[in-house]
Structure formats: C-alpha cells, structure tokens
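Below: a set of structures, written as structure tokens.
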Structure P
C-alpha cells in the first residue's frame, strides 16, 4: 500500500511555516491597524505583542507536533483531545472557508498584482487566478518534495522583496517622517479589537508546518524547531518593516493607503519602486497560495483515513506518493469560490474568528494530554509551561468573545457554518459504521 513519502527537511518546514505566514497581510493590513490606533508607538507595540502571542502558540504547538508527528497536524491534536467531532469541524471549517477561501483570495491577489504589468479585464483576471491554482495543483500533485522546493524558492524570493522594502525605508527614509513618541491623548482600547484582526490575520499560518509532519524526515525535532524559528523570524520582519513604512510615510498617510508598501517605496523610488513592490507582492501571494495548496490537503487526507470524509480523499498517488485527490478537490472548491465569490476581504473577521476558536482549543489540549498521559515520552516540552499556553488560550478566548460582541454578523455566520458541519460528520460516521457491518 502506498504511503506518504518522508521527504521534507527542517529547512523545508521552516520555509513552509514562514512562507504560509507572510502572505498578503503585511502589505494590506497596516492601513487598517494605523487607522485604528493612530499612534506609531502603539502600532509597533501591537505588532510586537502579536509576535509574542504567536511565539507562545508556536512553543505550545511544538510540544503537540513532537508528541503526535502525524499528517493532519491540528486535526489530529483536536481529535485526540476532544474526540473526532472536534477534529472534523476543524477540517470542515478549513476546507469550506478558511484554507480554500485563502487560496481563492491569494490567487485573486496575485492576479491583481500581475495586472500591474499586463492589464487584465475582470474575466481575464479570474481566469489568470484559476490558471495559477491549476499550476500550483500540478506542482503539489507531482510530489511533496517538489512542493517543498517551490515553497523554499518563493519564500526566499518574498524575503528578498521584503528586505528591499526595509532597505528603502532605512536608507532613503528618515526617522523624522514619523513621531515615535507616546501620544498620551491617543487611546488604544477603542481600536484594539479592529487592529488585532489585522495583526492576527497577518500572523496566521505558522501552524502549517504541523500539517506535513507525516512527510517530515525527522518530525519530532524539525516540526517544533520550524514553528519556533518561524515565529521569531516573522515577528522581527513585521516589526522592522513597519518601522520602515513609518520612515517613508507618516501614520495618517499609512492609514489611508490600501497599498502601503507600494506607496511607501514610491516616495523614494518613484514608479519603478511601485513596479518592484507589485512584483514582490505577486511573488509573496503566489508563493503562499502554493504553500496552502501543499499543506491543508493533509488534513482532509487524515479525515478520510478516519472514515469521516470521502474515502477517495485518503488515496495516495501510486507514483508521486501524494494525497492527490485531496489536493485536487481543495483546488476545485477554491476555483468555485473565485468564479462565484471573487474576494476574501468581507470575510476576514469571520475567517480569523473561526480559526482562533480552534487555535484556543488546540493550545488548551496540551493541558489535557499532560493530565491524561503524564508518563508519555515527550521529545519537546513547552517552554514556560503552564504560563505560555495559558497566555495563548486566554488571548484566543478574549478575541473570540470580543468578536462575538463587536462583529456579531461575522461571528454568528462562522458559528452557523461550524454547526452545519455536525450533521455532515454524523452522516459520514454512520455510513462508515454501516460499511463495517
């Protein structure tokens, strides 16, 4: 029987974790955050706080990844801690909206930035996005190592692009453009929740390293290392690039700029700078879409192996040793979302809300496993336990409750979507039992 090939190195996993985190967020959300907080000092503090938060998450998830190094990652952790329904709902949410919606949005984004060089009509833009998904699907079906090489290449290229923005800010910008002193008249509480949506959206993705644990050469050591290194690296990049933005543009202009990176670099390099940034964002979004195409199908693959999703999804390609059906069905749904939906912007709060329900539950599962299996061997233990997971689960709970209060429409829609998954789960469960009789 064909099995998943263990072909991913530690470097591959680090590139997956970094590449799946740095997508379009750092280029698009600074305007939302600046508009919400207005104070440069508070803006930098919330980016740093977001980084410390995901470091707590990475340290916590690292223990889980070393303890259960199986394909599916978070799905496996939730299933073992809370039962199969919890794991299924996570996979259901990821397939229906979070990951496929992310791929669709990223594909539309890279097509939009490609149109900077080659003008595209609205129909041509969507067709370009669909073509991009087709290319990414083929790459990832042909082998996990090929998908890993793609991840490595595009993550390195996007880091070069980000380094270019930082260089422009620190060499040609000036610290006098923005006043970084604390503004005692500017409060942080009012805009904190809105700003946090942008921050958490931009920092999301580091957990993707756990999804491919079943194909890692040394998952018990490399998965934890990848997530921790990614969390530290991305935090440093985000804080530094925000300083670079503010060396080039004052906060009030950042707040009114939907494309802050391009506008910031244009101030010192002109239209050529805009073209360079458009290319950098194209590379970033295309690369992240490719990583999402690689990682999340392992969740659906694990669900199908457990008998709670289409059995064909559990099949592994006899030649390429990849879960090809899982990759293809994910891409097909993403294409449908592009053709009939077209944008991800209106659902950002809804998606982050849904994601953080499961983030909080996953982090809390560390306490469950420590209690249920106290003597089990753990190749890695969470640094700062129990404080580290408590901080992460506490913030996750605050964010979910706050979203329910501040944005009930998106939150309720997310809960309804999750609720619809329950009858689907029991359908598959009963069907599996019938077949076993």
Structure Q
C-alpha cells in the first residue's frame, strides 16, 4: 500500500489533534534510528522536534523496546494496586534522579493527567482553592490542565475550572513590564508578591510554573527567577509545583530544569521524556510530608491504567539508558554548540529577532522588523501567513522535522544526536530561511 493510500485509510476513521481535519499535516513515519526517522517512502528525516518533544532518548533504542517486550511476556496487565518489580524499581529510580525534596510518586498516563493530579493534591493538602499559573503557559489538554494553561487553546472550551490566577512570564525579549533585563530586578518573579497580597495568601494552594517554558516561547528565565519564586512560596506557605513535562529528562541539560538553579519544588510533574515516548506514562513527584498527609486520608486520585506494567518497564529502561550513555551530560555539553550556532544565524538573518537556549532546546523568535520587534505571527492569529507556510515547506523539503509554533522555531533533537547532525540540521534551517526571507543581515 502506498503512503498516500495509507493516509487516506487513516483519515477515513481517525481524527488529528489540534487542527481542522481538512488542514491536518500528517507526520509520515515508518521507523527510525537515533536522531533520524524514516518515512514510508524510505526517506530519512532529521528529527529536530523529537517527535513531539518526547523522544529524548532517540528512535529505535533496543534497550527500551526489549524491556517492554519482556514485561509484556511476564505481566502485561495489572490492577492499579498491583505490586510488581518494574513498578517498585521505577519508584526507586525516580527517587534517585529527582530533586532531593521529592520522595514519593503518583503514576499516571500523561503530562496533562500529572498536572490534573498535582492540582487536586495541592488543593487537598492545603485546603485552599486558588492556584497561580503563567500567562503564556501550557500544562495539558484535559480540562483541569487546560484551565491552568495560558495558551489560547484553552479558549474554545472555556469556562474551565475556577480559581486560576495569571502571572506574567520571564519573557525578557518582550518584558511584560517594559523593563530592561539588566536592571529589572526580575519583576516577573517579584510581582507575585502583589498578586498574592491582592488575592490573599490563605486562598492560594500552589504556583504552577514550567521549569523552562516549552512551546509557548522557550523562555529561559534569569538565574535569580526560580530562587525568588521559591522564597516567595516559602514566605506565604504556598506549594511550588514545577511542571517538567516538557523540560524534564535532559532537555535543558539537567534531569529537570529546576536543577539548573538548584531549586527544590514541593511537587514536580513529568511525562514525555520519562519513557522517551515509547509508552504513555506521567508522574507526580511529592515531598514526603505531602505524601504522608494521605496516610490516614483518602487520596482522591486514581486511574484504571495507573502504573501500567509496560509503561513502567519502558520508563525504567529509559532512565537507565540516559544514565548508561550519559545523555543528560551530553545535552549540557552540546549547549554551547547549539547556542553559538543560534547566535551566528541571528547575525545572518534579520527575520531572527531573538535566540534562546538551554541544553538541547533552542528557540529562534522570528520577527517582521527587528527594530519594532513585530512578531512574524501575532499571538492569537487566526490564519498562518504565507511566508510561514513557505518556511514549513522549505524545511520539509530538506527533510527536517521541526516545530514552528506561531513566531517561534524550536530546535529540540533527541539527546543522542551527533554534533555533526546537529550542525547539519542548523545548516538546513539557514538555507530554508535564506530561501524564504532572502539575504543575510549585514
């Protein structure tokens, strides 16, 4: 069967996500190896999005596949309360790699579910109702997680859950307070004090922030941002929840983005790179005293496929692979290579207004005009401009799978990528930008 016939069969009965079905742009993938995948026509693609920012260990990793196969042969289905080796070992492995403040884990199936459960746990533990999340955030597509989310994707299904307050982002290129990052005093963090004062600290259960903002802009906060937020939470008895669904498992050059600043959250949510996308799994990490709160109180959280055996086996094998191959350190070591390349391309292309980088996560922010910083695509644009569509085509013609979201072009390859392949992909981006937007900057 031809790739076109296969796509037609799929379209007949299966819906695509986040798109009008007539405009869906399928990703044709038949297999893969490392930082590359292969489509059904046999063409090799450089995976600069790690599928959907989750395939951190890379494609075709035998250790993960074989662990899943072994688990399926031993125990493929289990009650949520079941006791088995992969589940116990995964808890031990997560305890080993998470911040020292984190001691217990609630296992679910996705990042959205992890944030849903963290939201519920925060409310139950504190007895408070409100939470604070950032304006340009994304925490998942389920109703509770979407209510936390600042991204416009929440708007078609509003009203969501009551009690979510919005804080401004550490978006230094477009400071929401109009300040110079060199002298701003990290207002995006200290402003939380005003928000908390106005709402009443005794009403706020938790602050939900992404470790490093993901597909809403790739904002890498100033070095004093996370320590400042931690101190504010401590002063007011508010739980600090780090959403590491996107930024966890080496993406920023550390196991979790908050490790970059030595901050210990009270809860941490994770998914994506937890299994490298080989099986669905999410988790909430809890401080010991928060977990102990439920020793004699019912934890009102549960799922039929809680801690699914095959997902647990996939996660355990993935963590062991990260450790064995030093992939977290590798991402950190490649950060200067990626950063230098981003900065060189910024000098060459006037369409690049700003670049940001942490580990193997790079962001080009594209603009109409560097002087005014007019974005290439307005934040809530209803349609995609022709030149953005042309850039997507130019990258696809060069067989680069990459995320271009609004005005941001993201570089997020599997952590196992070779330096030469990283530079090859960036060269393809250079060519595509030149093709669509013309000559280089002087």
Fill in the blank from the handout: The value 19.8 for mean count of other Cβ atoms within 10 Å over residues 224-231, derived from one of P, Q, belongs to structure Q
Problem - With relative contact order in percent (Cα under 8 Å, 6 or more apart) derived as 21, matching label from P, Q - result: Q
Fill in the blank from the handout: distance in nm of label points 7 Å out along Cα→Cβ at positions 24 and 112: greatest across P, Q for structure Q
Problem - mean count of other Cβ atoms within 10 Å over residues 88-95 from the coordinates reads 16.9; which among P, Q - result: Q
Handout entry: Label whose coordinates, when helix-only ellipticity at 222 nm (-39500 (n - 2.57) for each DSSP H run of 4 or more, over all residues; to 500) is calculated, return -25000 (choices P, Q)
Key = P
Problem - Highest-scoring label, criterion being distance in nm of label points 7 Å out along Cα→Cβ at positions 176 and 264, among P, Q - result: Q
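No value in this document is a laboratory result; all are computed from the given coordinates. What you see is a predicted model, and the numbers here were worked out from it, not measured in a lab. Cβ atoms are built from the backbone, for glycine too; each structure is taken alone.
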